[in-house]
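Nothing in this text is a laboratory measurement; each read-out follows from the coordinates by a stated rule. Nothing here was measured: the structure is a model prediction, and the numbers come from that model. Cβ atoms are built from the backbone, for glycine too; each structure is taken alone.
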Structure I
Amino acid sequence: MEVPYKNKHAYESVLAALGKFADSNVISMDLKKVENDDSQKQIQIALTTFVPASERTKVRDSVADYLENLIDKGDAEVGHEVRLGTKTNANKEQLDLVMRYGDTTKLTKPQVIRVLVKPTNAGGSGGGSAATKVQEVGQALFAAIRYNKDKDLECHASNAEQCLEDKDFDDAWPSVYGPGVTLDEIKGLSQDWKNSFIKGANTIYHNVKGKGWEFLRGDDVIEAEISNRFKTVVAKDPKAHLAQEDKWNPADIWMIQPKHKATLLELLKKENTTDCLNNFLQLAFSVDDIPTIAKKKVPKRSLIGISLKKLGPQPQWKTMNALGTSRLKKTEGVGFKKQPTLNELTAFSAMDVYIVVEPGGNKRKGAFQARNFAGGNKGDWKLELKGEFAAQGKIQGQVARDVLARAKFKNIPQEPAWADCAIGSTNRTKILEEIYKIMNELPTAPKGFQKNKKTDMMRELRGKDQSYTYSKLCGLRLLKWLISLNGDADRACKEMWLYASSLSDKSSVYYKMM
């Protein structure tokens, strides 16, 4: 159904209003009626939009306010006024945008665009989650058609050669995975929806680029595992504060490179913390090939999520929560730098243990400063990530252990009891013996430490206060544990670094088209 020119601006303003006040998903909408250019009927355009039942009045009033604001600003092409409800029921979730009054001999009644706001459970060809699924799979299909044809699609082709044929749909359908939706359901949608799909398909093509993509909407492999990762990782992360998946990643469709599907699935299943899961999606989203010290490399530009809305006259495209190439390169270089860490370790001059994690790092930048931050009154062991000019973030000791536990690490070292480290404690000798033993067994002796000189070294240790004893043992236990992990120490340090350096609210990367 093509909207005639005389009503097009008003109609597009209504679509813009609905797009502005709808939720992050595609607006579920049916274009029920469009009169031709010379029609004298009162209802020129009738459309129904489906929203959650509790939001009906709010959406109606918000759309009305939006349109009335355009009218107040002097946009005469929008119309003259907005009428809410009906003559007998002012509260009815309905509005009429009056485009022109019945003030001529030919026009006896005002001509309007009528918008009915119905609950999503009202059924019909445009209502509810089932209809939304058809619409989202429809957008995926038209995107696949656009990639197959390798030229922009046209809403109203000027010649028959530019029109879509059954063969175009049939050829693209194998690249779309949308269980529960049939090709006939998509073909049966209104022309208004198909026009939106065409604009969306062209927008996706020019922004994502590439070739050979498959399109997923509700598949039981990749999308199912993404949802599973959210439930088992993000939803249980106390720092994420994201109880709903669409608040973490609201993608409605996913684009995937099929040659990487098995690798992506394997890597996805191994992500057990929010930060590493988000980092995985960042790498799969990135257009650049990011060098990494990780055992497994995430293929670039291989998995992309897109959040959809019903499109207005001019589709908008935004990148949400993406990290830059330099940040990703820095992240993928993070790991346990064993020898630089040992080179920074002192025996008696300080209570700190520096764990170097960034390439070229030292105790001034690119390292965790592990120490007691509570002075001599109590134990408060933390790891502070040191930047070139300022500290980047702290992790309390227990939080660090929780992060590592969620990443499936075992035998994570605990902190000693603060009281056991006090001068005069019956357990102090045992504590000092452990400090000596760890330093003596390190592959490189700490500065100021003499290996196998236990009597002299223990004399030095006995002269240290409670805070030093507690702090040094905490750091040495962590260092010993990291060394014992061998190659997996890189992953442990990366988990802590991602947590401490987090710059976001834990939301994931995706594209937003509206």
Structure II
Amino acid sequence: MRDGLDRDVHNQSMAATSPGLVYRDLFVIGSTMGEGPTPAPPGHIRAFDARTGRRRWIFHTIPHPGEPGYDTWPPDAWTREGGANCWGGMTLDAKRGWIFAGTGSATYDPYGGDRVGKDLFANCVLVLKAQTGELVWYYQTVHHDLWDYDLPCPPTLVKVWRDGRQFDAVAQSTKTGFLFLFDRETGRPLFDVVERPVPPSELPGEQAWPTQPYPVKPPPFALQGWHAGDLTDLTPEAHAFALRQFEQMGPSELYSPPSLRRKARLPQTNGGGEWGGTAFDPATHLLYVNASNQLRQTQMFPSQTAQITLPGLGSLLYETICSTCHGMEENRPGVSGGGPSLLTVRHRLARQQVLQILEKGRNQMPAFPTLSATEKRGLVAFLFGDPPGEKVNAGELSFSKQIPYVGAGNSYIYDPDGYPLNKRPWGTLTAIDLDRGEIRWQVPLGTYPALEKKGYPPTGTFNIGGELVTAGGLVFIGAAMDERFHAFDKSTGKLLWQYQMSAGGYATPATFEATGRQFVIIAAGGGGKPMTHSGDAYYCFALPKTAHP
């Protein structure tokens, strides 16, 4: 993966979390990498000859001199900046021979003083000719991203009715909760998109882009911003706690830039919409998308003067360079097909062994020689659960001279009972009429069993994973933290059926036919971002052998 990027990135972390796609004799693939302050590779998209393995073309998502978009970055950005990568997968329009891809943010996410500009082709819907990699059209959904609002899923190829005719379109769901709808041929938005002024950055050296694109239609499918009327009303105690936090942090707009003050962020870095993407019903032109409504708190610190505990430094570095393969830091469960769980690493390896692996690598894990000795000790302190103890001056860190501000407070915040601080629903499933640009229905997705036992209606939960819509009138989805597999009426959003699995269905279900019966199947892997336990099962369900009216 680190070969053939037109830049030496062999000491940097890079992987693939989504399968590539095949077009004729080409294999086309994106990539993923750390999004923190340490150096990261560029997210260029590449095509390889399926017979020889030779690279046939490359699209520079961080443009080189003379290429379109080069002037939206500092002149030397192509030699040092990372990210702008397609990590969530791509969609192929085989008839046109076009590839549709959504790209991520540039690194470092929360501070972009070293990448002043719009930063094309980060945060873009990209359309490329599959045979050559030539750019057809693009649309940037976030300018100069400071919020990790990357496009987390492939664009969805759809059809819409407009002016009495049906034509091809493409829909892109986002972490911000916006749905962008484009003419597939030209990239023209099918509903107006308005560039609205957004708050400026408070950090010296940072130049947040003064406007961001807001689709006029459809309405947002996720909550945006945190204001006085958005505090949880689950219980009086929870509301009082949320009010105290609100009085400290103040209100937060959708595009409030990170600052030295503690702020709430909603949607947070995991959405809104996420990598599960959307499902489209060609019979009704309804598009289905699930979303999370759970805020995080975020805060920046001066890297030259900030005092960070050694385990705190390790936590920051873990999320930056390790979580891609080993899972998020909340429970470090390991990622299927990636690295092993690090929850028990302190019981399996000595500290010196972990330090040696960081220095030299082992098996599929690359070496990280660019980390300083202090940074390596911080990672070990975090992995071994050391108490806060020693503090280090962040100005001594390897990235502090290039990145003068670092984020060290991007974490979930809950009420005393462990529930989100904002109002319900905390997760939703939404049906959007693409012809009209209107929300047909929206319902909570998932619930907390403890609240369910107390008589609360479904609250929705943080969710991750996609949905499946069938011609038989159903929308199947797991995704929620209740670890249930759900079936909704696709016309009304009514919950018709659910099944309690042994682990969360954080995946997109599939349907198939065999021996004259229809089946639906979902992977219940659990673990990862929703902070639930892991599993290793597939759940497969079938229609009855004898059909009933």
Structure III
Amino acid sequence: MRRICCFAAAVLTLRPAAGAPLVEFEEAAPAACRIEVRTVERAARPVSRYLYGKFTEHLWWNVYNGLWAQILKNPSFESWELIGEDWKRIPEWIRRHGFPERFPALRVPEASGGGVAPWWVPWGRAAGVNYSLDGEAFNSERCQRMAASSVEGGAGIEQPVFLPLHRETRYRLALYAKGTARLRVSVQAPSAELAAGELEVDSAGWGRRELELGILRGAVAKGTPLLLRIELAAPGAVWLDQITLFPADHVEGFDPDIVRLLRESRLPLLRFPGGNFVSGYRWEDGIGPVERRPTRRNPAWGDFEPNHVGMDEYMRLCKLIGCEPLICVNAGDGTAREAANWVEYANGPATSPYGSLRARNGHPEPYWVRFWEIGNELYGSWQIGHCTAEEYAERYAAFYEAMRAVDPEIHFLAIGQDEAWSAPLIARNGKAVRTLAIHELPGGGIPPEAAARDVFEELMAFPVSLRAKLRGLGRLMQEAGLKPSLAITEAQIFTNRPGLPTNSTQAESLFLAGLIHTAIREGELVEMITQSALVNHAGGLR
């Protein structure tokens, strides 16, 4: 045994073998605790590495401004109407990060946007400047138009940004533009300009422009909020679309800190792309040239989905960090045919219709994705396409047959959750049910005035009750003539209450340890765990 990790709520005293040095904590404890470690005995079976997986989802800062290195928000200048009432979250983010205080000129637009796209705000005091969201876009529905007969006093747009200046000083900006204008692009600190460059635009049609911005190392403190500004350096009119800003050290589009940390963690398995997100996701929107992918509304979380990170990017990330993918398909408002096409894109030969599409996108060899989960939390009223247990049993049958016809070797996971939900699924599908996937997110109903210590102890005891649930589902499968197999594909503390143990405290570490230990003790019953989540959400990297 190379490594032993022990934790206990009480003071721990270790009594080693005779002749070995004594290691103990001298603070008095209510009772002694003795642990024996028999290093010469082997467990009946090795601990599966799949119990140490993770889950990621297109949820606010998890993918974008998380693992994906591109910095700007709403890069295709879509309108407020695309996300409806959820535009109100954007000014709240700006206020929470202190931008109005640091930049008094930065104003938060109302829902109409005043002709400027969400996340972007007008800048300058030049008279006669016209801003509009134009329908003649390079891609998607809208683009940003700026026109000015005079630029005296400044005329342009800007966006709050955070740059990883602790490790990188060079930033590469690219955008599509048309019109006649001279653009000045700059990075602004609260009291100084950090970098600037110019772009010439003189074209009736869309063309790509690129610019590199360099910032002196140590110019601002780590974490300082900045502004990316695009201004008209001379009178003119310009249309802007599909703008991106990457640090020069990105790793095939991904944040190098995230890639490094995930490699070091030896992550074995990564579930994606959802989560609630997947139940409204069209996977074909996320393939092909990035600049040609449509921006959609994220219906689960009320944000823009630029589709910069799709199937090929996720597979690239799995390769970079050395993990295996688990794909959850859209069984909410999606169809069995869409899911089967996704399987063919992933695993089909280059001679198949979707395999050839994958080859044209730069991946002639199949990805050979083994694990596929059919749907996400469809038992819940919060889920797009939620349904009854009987309806899901029929839906699973359709997806299973369509996907298996493409690749009979793939390993299916079905939504399990509890015995009442799973019984119709098993009765309808029999041996087609290979693994039941459940989600464990305790704490959602705990009132904010609850005592933190009581909540902590209840959460630490959760694995005890979980054991009964796992065994009940296992018996249900066994009685139907199936080999019991379960997967916990989402897990986190879900109190979300300041002052209580949450998924961003060390309670989450102990909670996860309890789940893993429970799975180990149940032998082969629990096949995998993919804990929530990867970056900037729940127990993930921050």
**Study point:** Structure from which -12000 was derived, helix-only ellipticity at 222 nm (-39500 (n - 2.57) for each DSSP H run of 4 or more, over all residues; to 500), options I, II, III
**Key:** I
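For structures I, II, III, which has the highest computed value of Cα Rg over 2.2 N^0.38 Å?
Structure I comes out on top.
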Review point. Given a computed value of 5.8 for distance in nm of label points 7 Å out along Cα→Cβ at positions 134 and 422, which structure among I, II, III does it belong to?
Key: III
Practice item. For the read-out distance in nm of label points 7 Å out along Cα→Cβ at positions 78 and 470, a value of 6.4 was computed from one structure; give its label from I, II, III. Key: I
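So if we calculate distance in nm of label points 7 Å out along Cα→Cβ at positions 38 and 382 for every structure here (I, II, III), which label has the highest result?
I
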